[in-house]
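In what follows, structures are represented as structure tokens.
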Structure 1
């Protein structure tokens with residue numbers, strides 16, 4: 001992994017919109033440089049948090065390893081994750097190594113903050129949890145933090161729209177079900193997906209012959225009994241039932257029974273590994 005050791009090198013990567021994660025050997029002078037030039041509009045510093053982090057650094061307990069939260073900068077070069085750690089480097093008066101991610105989508109500041117939520121009326125504290133669950137259900141892969149962030153950025157429009165269909169409704173909120181809606185989002189009219197989501201969440205019929213089948217699926221989900229969703233290998237799969245309902249409604253027909261598809265109809269496009277490696 002590429003390692004940066006000077007403020008000049010860091011500035012060059014920001015200016016050229018470097019998109020791969022790298023390591024920064026951050027001296028107190030480099031920390032001051034970043035905070036002076038790239039920390040516009042961030043939240044207020046919490047001195048107790050800075051001192052806590054500085055104690056960890058002085059004690060040798062701060063380690064740069066996989067899973068450690070990186071310093072985060074948006075496409076405008078603005079720092080939105082890590083100012084407390086940079087302040088702690090100055091207080092500890094020592095060099096500390098961090099992972100760094102540049103050129104991130106501005107919207108990602110609302111997915112995750114490693115210290116506390118930004119004071120933003122649009123901040124959704126459940127977004128990170130939902131995105132983690134949906135990404136896992138969509139791919140079967142347990143992502144690292146940076147990989148998950150990139151995957152979400154790729155499918156952001158579909159994931160956000162599908163969450164919106166369910167977030168204001170009581171009842172069913174199952175990541176595996178949401179994932180099937182994300183897969184179908186680009187090809188099935190939104191109005192039809194919203195109809196299924198409304199009935200699935202509320203359990204209230206809307207005067208269509210297919211309402212009863214959607215409500216039956218809802219009952220199975222609410223019972224949280226995995227048996228109806230187990231495949232031959234003993235793994236839980238929602239797609240055979242959910243995709244069959246989506247496909248039937250998409251074709252302007254009413255589902256009459258709760259059938260299991262033999263093969264999935266809807267799937268994500270693109271290579272997952274390329275997406276999470278930021279090579280798409």
Structure 2
């Protein structure tokens with residue numbers, strides 16, 4: 001999707017970092033995990049960028065044996081928020097109870113963060129009617145009053161605020177979800193084991209791109225190219241953090257929160273030690 005999270009892989013492609021590592025990388029756009037994971041399983045893709053939540057869900061069901069090769073993005077203040085239309089009667093988080101709220105995919109990172117933030121704010125999220133719409137459609141759905149609120153991430157947060165005067169009601173990155181890991185780059189354990197040098201070359205290129213993404217201007221230039229953002233919008237969007245290593249402790253937070261909100265079974269067998277790629281020593 002044309003979102004800020006995926007900036008490093010586009011920077012790596014735009015700057016030639018993959019070629020520097022001897023790789024010929026072709027980027028393929030897919031609609032989400034429902035498409036990406038099957039393509040990963042059948043070998044159409046060697047690596048996929050996406051949220052950690054669906055990978056943990058697939059791993060726990062025995063769908064496949066996955067490896068996290070590189071981290072991509074974690075939350076920061078106001079990059080992932082619940083928004084309402086300018087004329088909405090919803091003025092406080094508590095007003096979200098019994099309302100129709102859009103998420104891009106149910107039981108995803110989107111409503112996981114939203115439910116946690118609601119609970120922190122004293123909102124009974126079990127009263128919410130959750131509906132699914134793609135992020136690019138949420139602004140028009142709010143404007144047409146087809147939904148009461150939407151869980152939106154950048155750059156759509158800034159676009160909705162500028163386009164229809166949408167108002168943030170609740171930041172989903174606070175308390176238990178502050179600096180929360182959102183997404184990373186995943187491969188199949190079999191491919192990684194058989195191609196450790198290729199995997200490490202891919203990881204090195206992404207790490208170099210993530211380091212460069214600390215420079216906001218580099219991120220702005222990248223998203224203007226791949227997300228087709230106007231410069232004025234790119235300069236306004238809020239940007240999270242691009243980690244340069246996969247951290248077991250950070251990922252454990254995702255697993256724990258998923259179990260808390262029944263997105264993983266309490267006894268789900270998730271062994272993070274075996275799911276994180278270890279670079280070859282030579």
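Only the coordinates and a few stated rules stand behind these numbers; no lab work does. Model, not experiment: these values are computed from the prediction. Cβ atoms are built from the backbone, for glycine too; each structure is taken alone.
Quick one: Cα extents along the principal axes in Å, for residues 101-236 alone came out at 51, 36, 25 when computed from one of 1, 2, so which one is it?
Computed on structure 2.
Ranked on distance in nm of label points 7 Å out along Cα→Cβ at positions 85 and 181, which label among 1, 2 comes first with the largest value?
Working: 1: 3.4; 2: 4.0.
Biggest value here belongs to 2.
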Taking 0.45 as the value of FRET efficiency 1/(1 + (r/R0)^6) of positions 69 and 133 (r between Cβ atoms, R0 = 30 Å, to 0.05) derived from one of the structures shown (1, 2), identify that structure. 2
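Consider the structures 1, 2: one of them gives 32, 23, 15 for semi-axes √(5λ) of the Cα gyration tensor in Å as calculated from the coordinates. Say which. Please report the intermediate quantities before stating the final value.
Values: 1: 44, 18, 17; 2: 32, 23, 15.
Derived from 2, not from the others.
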Identify the structure, out of 1, 2, from whose coordinates mean count of other Cβ atoms within 10 Å over residues 45-52 was calculated to give 22.2. 2
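Tell me which structure, out of 1, 2, gives 1.2 once distance in nm of label points 7 Å out along Cα→Cβ at positions 173 and 221 is calculated. Intermediate values should be presented prior to the final figure.
Details: 1: 1.2; 2: 2.3.
Traced to structure 1.
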Which of 1, 2 yields 33 for relative contact order in percent (Cα under 8 Å, 6 or more apart), as computed? 2
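1, 2: which one has FRET efficiency 1/(1 + (r/R0)^6) of positions 53 and 253 (r between Cβ atoms, R0 = 41 Å, to 0.05), as calculated, at 1.00?
Values: 1: 0.10; 2: 1.00.
It must be structure 2, since only it matches.
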Taking -14000 as the value of helix-only ellipticity at 222 nm (-39500 (n - 2.57) for each DSSP H run of 4 or more, over all residues; to 500) derived from one of the structures shown (1, 2), identify that structure. 1
